[in-house]
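Participant: What follows are several structures.
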Structure P
Amino acid sequence: MMTLPDGAIREVQPDELDKYLVIRVGDEFVVDLMKAACGIHYEEASKDISTFTIQNVTIPFANPNLLWRMKQTHREKDELDLMFLSELLRKRD
């Protein structure tokens, strides 16, 4: 993020993740920084992360199992994602 054009990440202070649940960084694209998502901390989530290399950059992605766990909300917009992920996971079994 340090190489993005606006350098917005430089405005984030080291202790901000201890103060706020989400820190939104807007630059060429928007990134939400979180210590935990849906009650799942990185240490726990890290076992369900897949990495892909795109143009020599390794990028971590939540795998379908982790996405399914993170979509267990009461938000209407997550319902379609849950249906898709449930079907995808069912087909993999």
Structure Q
Amino acid sequence: MSDDDYVYDELTGEWISASDAPAPGTDGIEVRDSVGNLLADGDSVTLIKDLKVKGANQTLKRGTLIKSIRLTGDDQEIDCRYEGIKGLVLRAEFVRKR
């Protein structure tokens, strides 16, 4: 795209120059862990606190490794899988990037 191209920003509802637009798929959202590291899809994280899982009658212990996270579009939530728990969503403030 050249500097003369414009794209419609659905978030603000305005036309902006292509050079000012965020990269496709990023939506301009940065998800950071408890110590400020930037998280991305596919990262592995470690829990920094024991967490009770609602509806699963289970507690995830501090130090538990969660592999292959997915970003949800919210800057504080990550979607992940853990054996025996479907649809697990964790707050970014309770994890540390591995």
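FYI, it's all coordinate maths here, none of it is from the lab. None of the values given here were measured: they were computed from a predicted structure.
Participant: I have 25 for relative contact order in percent (Cα under 8 Å, 6 or more apart), calculated from one of the structures P, Q. Which structure is it? Could the numbers behind the result be given before it?
Facilitator: Details: P: 15; Q: 25.
The correct label is Q.
Participant: Given that helix-only ellipticity at 222 nm (-39500 (n - 2.57) for each DSSP H run of 4 or more, over all residues; to 500), derived from a single structure, equals -8000, which label among P, Q identifies that structure? Walk me through the numbers before you get to the answer.
Facilitator: Working: P: -8000; Q: 0.
It traces back to P.
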